[in-house]
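Structures are listed in the sections that come next.
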Structure P
């Protein structure tokens, strides 16, 4: 006969559920929407690309708002992963929390599931999982933006190369948990899929460049 209270933290699937929920809710915080209202009095979803990420905030509400949104969108993903990391010490749960934050950013419950594309949240997550993969994504993505002035192109390249590098290091390197492979694969796929319309405009030569107004 069992006595005493149940230690719910010892049941893995309950931990997964808890940190997936926490990650999704953190990711759903609509910093882009809030910044648009505060800095320029607009709903960024009604302008430009209709997204709530940094690039559309830059076009609709200016540099200060965009920088703030970039930092906060990165922070919410980092927070979700670090909470899971230090409270569970389980790489699978860390991975699930990061993916949940990315999904929350893209399809936030607080704004009718109209969010961003996941670039900032995905980029920040790479640094937490493996700083080398985050650095690789940075060294690919930022020069691509600087040379072409297409933020979307830099985001796509950074997501693909960063995700690939994380997956390869998780698979081959000692000390990088195998579970991180799934963030590299699924996370980069989500970011690329959310750029579907940008890819079409890039192919047609119609994509807006950095600095162009919405």
Structure Q
């Protein structure tokens, strides 16, 4: 018995760039996440296993609490302009938090940067999801979501492996720098599609030459 697998990978521009953006962001943090607890124990003065637990709890609680009011606000605001700017802000904030880990020397500093990171992802998740879900390909919604999940899953696995090798040879700072760079890269990728997400307003033409109808930009 032969089983034929034929997968059509073509997706619309918004989905394509949002998957690439998510891929860049999660790849960057994929360098960091698997090694983060080791970083805390080895590099933060006075840190213990309990510190790792507190830092983890702080991140997830703040992120979870932030997501709901942000999502509610974005849903109630008409159009995608607010979602777009919230998304760009979140990605820039995520990049700043990644770079900031290179400066962390104390437990209090660690908690502060964890808070900033949680805030960034608490804004990112509803903003990204809102735009992405509105631009899913008709009749291929499951595929679009699965494409994103597959892309970030494979990238996170590869970046986790590479991150371990980089830390082993060059130290922790290199993965934080890569995380910051890829977070900013994700913001850049989103900016490649603003005309799709933020269509230009129809311009009014004040003069009509040669009695021809005015041209209206689409």
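Since every read-out is calculated from the coordinates, none of them should be taken as a lab result. If you're wondering where the values come from, they're calculated on a predicted model, not measured in any experiment. Cβ atoms are built from the backbone, for glycine too; each structure is taken alone.
Brief remarks follow.
- Source structure (of P, Q) for helix-only ellipticity at 222 nm (-39500 (n - 2.57) for each DSSP H run of 4 or more, over all residues; to 500), computed value -22000: P
- When mean count of other Cβ atoms within 10 Å over residues 73-80 is computed for each of P, Q, the largest belongs to: P
- Comparison of P, Q by mean count of other Cβ atoms within 10 Å over residues 65-72 - largest value held by: P
- For the set P, Q, ranking by volume of the Cα convex hull per residue in Å³ places Q highest.
- Origin of the value 39, where relative contact order in percent (Cα under 8 Å, 6 or more apart) was derived from one of P, Q: Q
- Of the structures P, Q, the one that 1.9 was derived from, the read-out being distance in nm of label points 7 Å out along Cα→Cβ at positions 57 and 81: P
- Of the structures P, Q, the one that 3.2 was derived from, the read-out being distance in nm of label points 7 Å out along Cα→Cβ at positions 17 and 161: Q
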